[in-house]
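A.B. asks: See the structures that follow.
Laboratory data are not the source of any read-out in this text; all were calculated from the coordinates shown. Here the structure is a predicted model, which is why all the values come from computation and not from measurement. Cβ atoms are built from the backbone, for glycine too; each structure is taken alone.
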Structure P
Amino acid sequence: MRIAVIGTGNIGGTLGTRWRDGGHDVVFAARSSRTDGPGGIRVVAVPDAIDGANAVVLAVPGGAVADLLAQIGGSLNGTVVVDATNNLGAAAANARGAVVASAPSARYVRAFNTLGWENFAEPMADADLFFAADPAAREVAEQLIRDVGLRPVYVGDADAASTVDALLGLWLALARQRGNRRLAFRAIW
C-alpha cells in the first residue's frame, strides 16, 4: 500500500516507520522537503506525497488541520483519510468535520489518536486499537492497525468518531494518574 503520512512528529514518524518496516511504500510530508525524515525516509511537499496514495494519514497538530485541508482537500476525494489528530480543547477532538467539508467523498477513518506514540513503537501484547471508519475504508484501516502490531476493534462508521475520542480522555487520565504512557486497552468478549 502507498501511504502518505502528513506530519513527522512522534505519531506520524512512528506510524510511518512501522508501516515502511512492514513492507508498505511510505512517504512523509511536511511544510518543507528534506532528506532526514523519520527512519531515514525522505520528506516531500504535501501535494507530492498525497499524489497516488492509497491512504493519507493526518498526523499534524489538531489546530493545523483546517488550514491544511483548505489547501489539499480536493485532492483527497475518494482517498482513505486516517485522522490521527487531536484538537484538545476544541468542540471536537477529531477533524471529521473539516475532512467532510474539504473532501466530501474522502473515506474517513478515526484511529491512532487514543494511545501514546510509544504504544505504536512497541505495542503491548494483545493490545487493541479502537477505530471508526467509513465502510469503504474499514478494510484498509484494519490492515494499517494490524501492521502496527495492534488488534483493530471497529466501533462503527465515521459517525462513531466521537465514541473513539471518548477513549482519549480515559487514556490521558490513566496515563497521568500512573505517570506512565505505556498504557493500552483490551476488549474482551
Structure Q
Amino acid sequence: MKRLALAACCAALLSACAGGRMMSYSQASLPEPVKVPAGHKVAMETVGSGGITYECRVKANAAGQFEWFFVGPDAKLMDRGGKQVGKYFGPPATWESMDGSRVTGAQVAVAPAMAGSIPYQLVKANPAMGSGAMNGVSYIQRVETRGGVAPPVPCSVGNVGQKEVVQYQADYIFYTASM
C-alpha cells in the first residue's frame, strides 16, 4: 500500500515538473538567421504537432514544370506536459492560445534543419488580437523540427490540384520584449 502511494506521489510530482519545465535553446547553438534579437526573453514554449497541407501546382514562372506548394499548417500546440494550450493554423500563419488570444506574423528568416524536416524559422509577430497569453509576443521561433517536408509523391500534370497532408512536429518558442 505504501509503495503504491509513494509511486502515485512520485508520478504526480514528475508530471508537475514536466508540465512546468522550460527547455532553453541556446541562441549560440542556432543558425545565425533564426536567432532572436537581443532584448527578448522566452515567454512560452510549446510543441506543435499536426499536419501540413501541400498542393500540386504549376510552378510559378516555369511553364511545364510542377511543384508541391505549401498551403498551410493545422497543428495542436501542447505544453511540455502534453496539455493542449493552443493551435497553429493558416494561412495566414496564426498561433492561437486556448484563451482566445492570437498572433499572426511575418517570416524573418529560415535555416536548414535535419534532412527530411522543415527548416528552423524566425517570425516577427504582429500585435496580438484579444487579451491573454499571446499579448506582448514579439517573436516566434520554430526549432526541433521533425517531418513536414513536401510529399515524396511526384507532382506532375497528372495530379495538378491534388492535396497531400504530411505530418510534422516542431517546438514553437514565444518571446516577449525584456523590460
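A.B. asks: As an exercise: Rg and Dmax of the Cα atoms in Å, for residues 88-135 alone, calculated from one structure in P, Q, equals 12.5, 38. Which structure is it?
C.D. replies: Computing Rg and Dmax of the Cα atoms in Å, for residues 88-135 alone on every structure in P, Q gives 12.5, 38 only for Q.
A.B. asks: Matching task: -3500 is the computed value of helix-only ellipticity at 222 nm (-39500 (n - 2.57) for each DSSP H run of 4 or more, over all residues; to 500). Pick the structure from P, Q.
C.D. replies: Of the structures listed, the value fits Q.
A.B. asks: Comparing P, Q, where is FRET efficiency 1/(1 + (r/R0)^6) of positions 64 and 128 (r between Cβ atoms, R0 = 30 Å, to 0.05) highest?
C.D. replies: Working: P: 0.60; Q: 0.10.
Top value of FRET efficiency 1/(1 + (r/R0)^6) of positions 64 and 128 (r between Cβ atoms, R0 = 30 Å, to 0.05), among P, Q, belongs to structure P.
A.B. asks: One of P, Q was used to compute distance in nm of label points 7 Å out along Cα→Cβ at positions 48 and 144, and the result was 2.2. Which label is that?
C.D. replies: P
A.B. asks: Identify the structure, out of P, Q, from whose coordinates relative contact order in percent (Cα under 8 Å, 6 or more apart) was calculated to give 17.
C.D. replies: Computing relative contact order in percent (Cα under 8 Å, 6 or more apart) on every structure in P, Q gives 17 only for P.
A.B. asks: Rg and Dmax of the Cα atoms in Å computed as 15.2, 46: which structure among P, Q?
C.D. replies: That value comes from structure P.
A.B. asks: Let me ask something additional. Could you figure out which one of P, Q the value 1.2 for distance in nm of label points 7 Å out along Cα→Cβ at positions 96 and 168 was computed from? Provide the component values of the computation, followed by the final result.
C.D. replies: Numbers: P: 1.2; Q: 2.0.
Matching structure: P.
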